[in-house]
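What follows draws every value from the coordinates through simple rules; no lab data is involved. Keep in mind that what you see is a predicted model, and the values were worked out from it rather than measured. Cβ atoms are built from the backbone, for glycine too; each structure is taken alone.
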Structure 1
Amino acid sequence: MEELKAVLERVEEKLIAAGKIYAAMQFQVWVVIMVFYYIIIGPLETIPWQLTAVYWTLAFMVFAYFTRMIWERLVKLHLSAGRKMESSSTFGLSIALSWVSGFIVGWIAVPKYLSGTFEPLVALGIGYLIFISWAVFGMFLAFWHFGKSLEREMIPAFLIPALAIPLIPKVAKAAMVYAGFIVAFAFGLTVLAYIYSAFKTLG
């Protein structure tokens, strides 16, 4: 019985670690997508809004594809260990709602509201950080309420962008680039936190 208990505990540890790595990969995919956008627009003197719209539409599709692919592998891993992962439609809807509402607030409402006070790039930079912090915080709450999991590793991903909002007006000429680096830094910390948790779980 003791040996069986030890084996089951080891399997549970591996499944928890796999979940942490799955979450880390999600954030890393987003970092790659975001940095690639800056690589594309870097040589351009002006950035057509059509380019931005098409890129981020495709980016969300790519992100959704990779997320689904990673999730399916995680489900198969659990099944191979004799475990079944429950996926609530309410949970998925709450995460989608977080990103949709964050998009509306951060990319539409905030820039429009701040357009008379700040330069367009500053307003967009502030809106971008609000979009990220709002959406990720919504995910954090969804995992906490519906998934019954307090994802502490996710905290830097929404807290750092939120705290950095007052800095954007001070870097007006490079507001969007600065905001992008803040998000990349915050997501990078989140990836490291998840990977550390995975290794810590495995002992």
Structure 2
Amino acid sequence: MLEEPKKEIGVARVAFASRFQAFVDYQTPETDVLSRERDSIQLFSLTMVKCLFLLGENKHAPMLVQYIQAAMGDTVTPKGLVRPTIMGQGQSLVETLPENPERLMNLKLIQEEEGRLAELILPLGDEGHFYPATVIFFFQYLIRTLSDPSLFFLMLVMGGVMEYYEKIGKTNDLKALTDAPIYGFSTAIRYIEEERKRAQSGSPKIEN
């Protein structure tokens, strides 16, 4: 029996014009805006945990986790949701795809029978710089382009992923590649459902 072909849901590209400049886009046949945004969030979460895993036990993994946590704090503030520039000094997103990228990272969201996974095509060389930079530039792209509800959902998912790393698994655990994103999404969905129930229970009754 022939194995069913994998279905490509969407592809993000992080094309480095230089070490500190990159073009990012997300391409998908999905036409529904909410589904498209949720797919890109899923791809980002899968990409981040995979890059953390590939970084192993060196100092770059905990530094990237701290960087993401700081970016989350700058996005969800006491004054509400904002869209900060989270890139480091000298880093910038460019508007057009460079003709000859220094590095081209292809991040694919794949649907399989058992679930979804990320296939990352990451050229080798200076992984300690380009792997974290790929995550940061992709994160910045989503912060700038997602709708407000989806951006808040992304922050909830990332909050769940960070909670997973704090309480359950480590970044270099093989199991975390699937479990951390699942935990992040379930945490986000549970929060939204609880908030919805709280809002409904607090709504005034309509008298006939």
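Thinking of 1, 2, which structure, once helix-only ellipticity at 222 nm (-39500 (n - 2.57) for each DSSP H run of 4 or more, over all residues; to 500) is computed, gives back -27000?
Attributed to the structure labelled 1.
Could you figure out which one of 1, 2 the value 38, 12, 7 for semi-axes √(5λ) of the Cα gyration tensor in Å, for residues 63-134 alone was computed from?
Of the structures listed, the value fits 1.
Please compute distance in nm of label points 7 Å out along Cα→Cβ at positions 119 and 183 for structures 1, 2 and give me the label with the greatest value.
2
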